[in-house]
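No lab work stands behind these numbers, since they all come straight from the coordinates. All of these numbers come straight from a predicted model, not from anything done at the bench. Cβ atoms are built from the backbone, for glycine too; each structure is taken alone.
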Structure I
Amino acid sequence: MADQTHSFIDTLLHHTSIRAFQDTAVPAETLRTLEDVAQHTASSQYMQQFTLIRVTEPDLRQKIAALTTHQYIAGPGTFYVFVVDQARNVRLADNLHAATTRLTDWNAFLAGVFDATLAAQNMVAAAESTGLGTVYLGSILNDPQQMIDLLHLPRYTFPLLGLMVGVPADKPDAKPRLPHALVVGRNGYPQPADTPALWDTYNQAVHTYYADRSSQPRDTDFARMVVANSQGDPHHRGEIGRILKRQGFQLPQK
């Protein structure tokens, strides 16, 4: 048991995103187990506020690949979409002639985000523990309305993230993570005295990782990546709030 525990933790500590999959189908029973794992994840107030969609239709996967700009979605592997789902609970409340306001407010939406995200991460951990590879796809939010239309999502739902699961065709090195002292505080926000030195060491580690990797090496470090990310289009995905309202969610008033 100790060896199994150590192996599982070691898998978590060496997580990498896989973007190339072998043309080998994941057994149906394995997929069902992964889906069951997602369902048995902790849920806010036991409301189970997410839905999991396995996308198998080739034409549909091709359209989603185009939307995300990630062509591998249309290739080998199994593709899932995790959906924030209050529609199911609104329907139950309606059937009992009960008020549904609290099921569609901002807190309810966030609870659905928590449920869907935790379920996705549990599925990833379970998949990787069996030797499968995974990659998240936040890029389904490039056009959330098109995702809603493609998946025929009802009111009070929202497509949150995509996930590919499959047999890895490669195994990239794990990316360096931030120093523990910059992330983990004790009784307050972490502010280590040697913060500048920690940043220098970490930026060098990230620079070395990207310079030495075999696929698409580049000259960058973490600080430069943050700056590049901050310089993007300020209106990128700016329509999400409007789409959430269109889907029936009540956003906070300014």
Structure II
Amino acid sequence: MCYDISFTVEIKVLSDYFPDLIHDEQLEINFDGTHIIGHLYGNHPIIYRNREDNKLHLRSMEWGCVPFYVKDLDKFKRQRATMLNARSERILHDTKSYWYKIRNRRCLIPVNGFYEHRKVVGFKNKIPYFITLKNQPMFFLPGLFSVAEIVDKETGEMIKVWSYTLITRDANSLMRQIHNDGENKFRMPLLLPFELSQKWINEELSDEEYKAILDFEMPSSELDYKTVYTIRSPKLRPDDKAKNEFYQWENLPELEIE
């Protein structure tokens, strides 16, 4: 699955991709997100289509969907980790799934790249990687969003919690080599070319078009990757470089690109 992403672009650059984008709130001009950790349930700038004016809006949402029927966030904390990612296979046809219920609340998650670990024989620890799309300094991961009304325990008032999930699918040949271990191995984010990202947040999206987007597999040849020093460990890099900068691991077997 995908629980670690990166976004280090100025917020204003989003309007270069979506010129008519409306900002719902004042977001930081410079969003410093070299490493954004899903399990912290932090805020991220999310693009969605507003149902009232049918226009694209940008607002901050928490990573980790809070279902609209949840009223007490504290009681939902243990379950929330399961809402960071949505399997693409469960969105259109699993009618018991929450993702099916919010399938038309589509959104885009702007990122520079994402992190994943690779298990390598002979290495004590898994090797961390940072993965990007070639020739795309920023790209947009498809997701779903939810709006829940939660009771503020201090004031007793109802507050709206906007939250999102990131869609994953079966890994392509490259990502199968990187994300090759763990309970959710052989998965990757649903990666789309910009044209399909635009279509994802169209109001008029037929079931056939929806399925075609969910079934899209980004070719391995379109991905760039590099090893980094660490992902979630607080251990500082010996070279003082940023978390998403290249780090050389000696005697590491090469990946095969088809």
Structure III
Amino acid sequence: MSTAPQSAPQAAMTLDDIRQLATRELPPLSSQVAPAGAAALGSLAPLRQWLADVQGKAQPALVHPRIALFLSRYGVEGETQGDLHLLSAALAKPAHPLSALARDMNADFQVYELDIDNPSGNPATGNALSEQEALQALAYGMMAVQAGIDCLALALPNPAVPHIAAALHVAMAQKQDALSALLAVGSFDIAAALGAAIAARLAKAPVILDDSAEIIGEMMQSFGADSAAHIRRARGIIADDMRPQPALRAALALSLLRALAKAA
């Protein structure tokens, strides 16, 4: 495992460019003919078909999957967040269960810190993010989908992320588009994960959302019905009665997808 630098790169795009890309310019999924052996997968056959369609390959493969955790500090819910430095250090240890699981699956495990000493703004006193901050975080997340990444699991380990996700849900329910809601009540980590989800579609890489990152699916869906077609919730793949630590369900989902790719 490695931890990415804390500073985000300068973004060349505008928010309108991102909005145009996410609503009108994402490539469609490529429908693949299922092999004869796929029927033996039973109820799991549609999941394999989705994997093939997203990758655009009749025989999908998970050769270089990545588990990506985005971590930032929020301008609200201070006590709920705990010590993010300790959290990051714990995730960085080779003995951490997620690191061990990633090694066992031959998956890449990355924690991307977005300057955890500097929180996003407090929505009670103004926007949570400026347009420039949002663009930088979006671009930073896009960089997580490097050439060769063929599946991406996303998680947001800040313990207070449900509060930010709930605020985003309310904002979008009030007819704000995802990017406007992101500026108003979002956070650096959610912006980066959204950027990664957009980049994954361009790279034909399926995306698995850990429970902690499910707001990303809702945000992508807000761009258009097809914009989230490359995304699945991990809880839809692994039974919902599990109570794992952040990212564990998504990591286990990758393991199942790898097996399905080899099954037919």
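One table, with the values for the structure above:
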| read-out | value |
| --- | --- |
| Structure responsible for 19.2, with Kirkwood radius over Cα pairs in Å calculated and labels I, II, III on offer | II |
| Top of I, II, III by relative contact order in percent (Cα under 8 Å, 6 or more apart), largest first | III |
| Highest-scoring label, criterion being distance in nm of label points 7 Å out along Cα→Cβ at positions 22 and 70, among I, II, III | II |
